[in-house]
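Each structure below is given as structure tokens.
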Structure 1
């Protein structure tokens with residue numbers, strides 16, 4: 001028997017469940033609801049609520065907000081909403097009073113073991129098998145003296161990683177109960193610190209629905225959010241939702257103690273509710289027409305995300321929710337920044353048309369609470385809107401997708417890439433044309449979660465995604481990869497040597513370019529996904545970090561550590577403005593060469609490039625020579641003054657430990673010129 005009770009009317013602000021010493025204020029937006037019920041539960045698997053609070057429109061409604069104040073409940077209370085209103089799909093209304101709905105502002109969710117996504121697609125009450133929202137006191141935590149770090153991009157090295165995948169493999173050497181958890185990540189922070197990482201970019205940790213995938217597979221990546229304010233429950237080593245929150249904060253605090261920032265990959269372009277055939281979990285049943293972009297004629301979901309629906313980010317209610325959410329992660333969790341998945345979706349209006357000045361993006365940029373946070377855009381969407389170089393704002397940084405493509409093409413041996421490579425190395429001034437834009441707001445990378453790993457980039461010509469259950473149709477077809485003569489693993493020593501050399505070439509160019517470098521989890525030890533370039537549903541050893549690779553590829557790991565440490569120690573790589581293309585001046589500058597000094601070959605068939613980086617005030621001079629040709633080339637070296645000589649820091653043609661030399665151990669190279677072997681890179685320094 002359901003116990004209905006009457007309670008005080010509460011207040012419209014703040015939204016969500018807000019804990020006070022006297023009780024909890026609940027507030028929810030729903031414009032077209034006819035009546036609302038707040039259901040309170042004792043356990044995640046309960047079908048029958050302990051209490052139901054009817055919200056009366058004359059007492060518990062202010063404008064479009066339904067609210068109530070409950071005196072006798074505390075943090076940890078489970079709850080959900082039943083919302084009654086018109087079910088009229090043709091007009092965009094999907095109210096269903098049988099469905100238990102997640103509070104859009106829920107700070108935590110209780111994920112019962114009997115959760116059933118399918119039940120939310122069918123008629124009938126799903127209370128027993130639904131997510132329950134949880135009341136949280138977000139300030140019940142001792143942060144000690146912790147604060148966001150606010151490190152400048154100019155001294156940042158970003159490591160994109162998956163919380164679960166980082167420590168789930170049994171080779172991680174951790175107790176089974178903490179493998180794949182926030183607590184497990186804490187144990188591996190010393191590894192990241194020793195690698196030289198200054199910021200981790202965590203793939204989605206906003207609570208998502210793991211069953212939003214082709215069964216029996218699960219959604220491993222997490223780009224399927226259902227509670228934007230809540231840390232993902234399954235990544236904790238505990239079941240208690242309040243302890244999940246605490247464990248996540250422990251991880252943030254531990255990262256900060258190590259001097260490492262935490263950037264969240266946030267997904268505000270779609271939700272786990274999918275299209276018209278998807279479940280009713282939260283937003284659909286609360287106010288479908290507000291939260292999603294719908295076709296004006298059919299009221300079906302516009303799909304600019306590639307995931308079935310598109311969040312209506314520039315609707316006033318959704319815009320406020322996004323801002324409130326970002327502020328909560330900064331103030332309640334001390335998060336250092338955000339990477340916005342498919343950020344171009346956020347530039348679309350309520351009809352899906354691109355806006356010249358999208359309100360939500362300007363509000364994020366100008367929010368004083370977010371002033372010290374990094375904001376990074378993946379400046380494209382799944383419907384063809386590509387805004388790399390044209391994304392709005394004075395603060396937004398961008399994933400430079402063109403950097404990835406052009407560096408890949410050049411080292412693969414494609415023609416017509418030399419001038420593009422030079423521009424990418426310079427920080428892409430041909431793309432980012434604002435004269436005062438910092439070069440460090442170009443986030444340059446060769447690999448990321450979406451696509452091949454670095455090992456697979458040099459090992460496969462084609463994607464191999466059959467394990468995803470979509471007949472290899474999913475994933476990108478244009479990878480600009482090269483298997484070097486054999487598809488996949490091989491015992492051919494010549495092929496393996498060349499593959500390793502190319503990996504080092506990619507790393508060297510990445511870390512010697514102007515901008516902010518990003519490294520994909522495991523690339524430093526040749527993590528492989530066996531040619532799968534869309535492993536979003538592979539929660540298994542195909543995706544996890546295999547810690548035995550550290551020993552197997554210790555030479556490459558040491559090379560990566562060394563190159564990060566070396567470039568991070570130099571002032572020339574802290575320059576935020578575009579380097580001048582002049583010589584013999586007192587300011588930091590760059591000079592371009594080919595195999596002959598001051599004579600770069602910009603022709604379409606050129607496969608070689610050299611450049612000199614100089615920072616006179618810091619007394620730093622470097623020369624980098626890239627030979628993507630299939631024969632060795634002899635490069636001229638600039639003449640040095642003041643008795644200095646050229647010393648070889650990096651030679652990717654040589655095997656470990658001779659591929660990298662610290663400056664005080666670097667061998668002197670002959671004056672005048674140097675041989676750069678086929679498909680290799682040499683870096684020399686004036687000492």
Structure 2
């Protein structure tokens with residue numbers, strides 16, 4: 001925002017030199033970029049943060065200076081004289097897209113004389129970097145830089161039908177803007193139209209067909225409030241940016257629209273003559289009447305700033321900034337209540353008011369060694385769980401990756417139905433519905449992923465292409481299942497990894513992750529017929545009996561689509577399930593003092609018997625001295641009947657207070673063999 005020093009003086013009389021005022025403004029939050037001389041004027045370039053659109057006009061900056069120097073602020077009254085003819089008899093305004101344009105104000109001036117602007121007006125515009133065009137257009141630019149409210153002037157006689165319609169463009173509609181380039185509009189934009197065609201890209205740029213020229217006699221003045229999101233999207237899609245779009249993107253003060261319209265008409269009559277029709281056309285909804293209510297407690301200054309600010313001083317500052325007090329005196333506990341002004345929508349909390357007082361009172365008045373009570377922040381449960389997961393995976397030789405949440409539609413389809421894993425209630429037999437965006441910055445990869453695995457496979461492929469084979473990779477991130485704001489099941493967080501190792505090794509990694517979160521966790525797997533796994537090599541992972549995720553070897557149909565050379569074992573686990581029953585406090589346990597005695601058992605079982613079923617029977621029958629049971633391998637083939645398989649397992653026994661005897665171990669092993677034979681039909685080889 002470039003501010004003219006002479007122009008600023010119209011609203012607040014300042015005795016200090018421009019450099020000092022600029023420095024005070026900088027210390028109050030408007031960062032000083034430069035001060036450049038311009039004739040007998042000086043141009044002060046200030047950086048205005050996105051939350052302060054009120055300072056994108058000279059009046060807003062003057063308000064800041066008036067509070068800093070405790071000087072009165074003068075705002076032009078914007079008095080206009082009309083010829084008595086009602087404007088409704090000459091034109092009309094209709095809004096067909098109130099979501100894009102909530103309100104629109106139009107005034108009509110007849111009989112203007114287009115010509116060069118007077119010197120004072122040209123000087124003001126040139127000082128802030130705007131080239132003069134003609135008196136009417138210059139006034140709209142002047143009022144823009146005065147108030148921060150964008151304007152547009154139409155040659156009324158060139159409006160077909162003599163009326164304004166605010167609507168979405170029809171498919172394929174085009175407009176030649178005043179920069180004399182042609183733009184194709186899309187139905188998601190907002191267009192200002194006459195009875196037949198678009199005559200302006202709303203909030204961005206006017207059209208050449210109705211621009212003010214030397215032949216213009218009658219002028220329609222537009223003041224509007226457009227959706228900031230719509231203007232931002234339109235400007236980026238058309239690659240067409242302007243001072244108006246810059247301000248609409250940050251929001252305008254709807255309560256000053258009528259004043260701004262009158263002010264513009266007042267100056268047009270002053271420099272171009274003409275008769276103003278009586279009244280204005282206000283289309284759309286009036287701005288919200290209820291201002292934001294904010295309270296502030298006097299004892300909070302020391303707690304937050306470390307210093308005391310007198311109650312009368314803080315009250316003066318806030319009132320000067322435009323806040324309206326509910327009463328002149330604070331409550332018994334020192335609390336004051338205010339109504340925030342319409343141009344300061346960023347003031348919604350007590351901390352906001354304390355910041356306002358601090359920056360005007362002076363940050364330099366806060367000593368460097370002042371004591372401000374602080375408390376150390378603690379990591380959340382999610383952060384602590386993620387730390388352990390990352391430590392475990394990196395210790396197992398995995399490398400962490402960070403990939404984009406947006407993927408191509410082809411990549412999103414690579415793993416379909418994965419999102420039903422942690423829901424514990426849904427079916428996998430469904431057609432996925434993806435969330436996607438339509439934006440120029442995301443032409444190809446515009447789909448929000450529902451699984452982390454495809455992204456990890458792309459990274460693994462890139463490693464293979466650079467000669468780094470068998471890359472072990474993991475990622476912790478969110479996936480996006482549905483557009484339901486606030487619903488954690490719609491955007492769950494996952495931990496996923498890919499490796500070229502064996503299924504057993506990957507299962508061990510999953511068990512290690514679960515045990516790092518809770519040493520008492522019980523991880524089990526059950527066969528899965530998920531189509532993305534090699535048949536017989538996929539499993540659903542359960543944590544304490546609850547669905548946790550998936551684990552298995554991906555089929556070549558999946559890996560071939562990405563030109564992966566090596567086989568891939570992939571796993572994806574739900575972070576919320578891991579967090580459900582954490583035990584993150586380490587407990588002490590003595591190291592075993594007595595030896596472990598192990599026995600190998602080789603059972604022949606039915607093909608339908610799973611390792612988990614066998615392990616459950618072994619644990620229940622072995623007794624209290626069982627120290628562990630580990631998988632040794634499986635076999636199918638010669639010497640094994642059809643529809644049978646053999647499992648080799650090692651059972652270990654240990655007592656905490658003595659060395660077990662062979663008889664005790666043999667008795668426990670016999671119990672295991674008998675139980676497996678009785679419950680599973682198992683036979684020793």
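Taken together, the values in this text are just the output of simple stated rules run on the coordinates, not laboratory data. None of these values were measured; they are calculated from a predicted model. Cβ atoms are built from the backbone, for glycine too; each structure is taken alone.
General observations
- A value of -0.42, -0.99 for log10 I(q)/I(0) by the Debye sum over Cα atoms at q = 0.08, 0.12 Å⁻¹, for residues 161-504 alone, calculated from one of 1, 2, originates in structure 1.
- Computed over structures 1, 2, volume of the Cα convex hull per residue in Å³ reaches its largest value in 2.
- Origin of the derived value -8500 (helix-only ellipticity at 222 nm (-39500 (n - 2.57) for each DSSP H run of 4 or more, over all residues; to 500); candidates 1, 2): 2
- Calculating mean count of other Cβ atoms within 10 Å over residues 81-88 for structures 1, 2 picks out 1 as the one with the greatest value.
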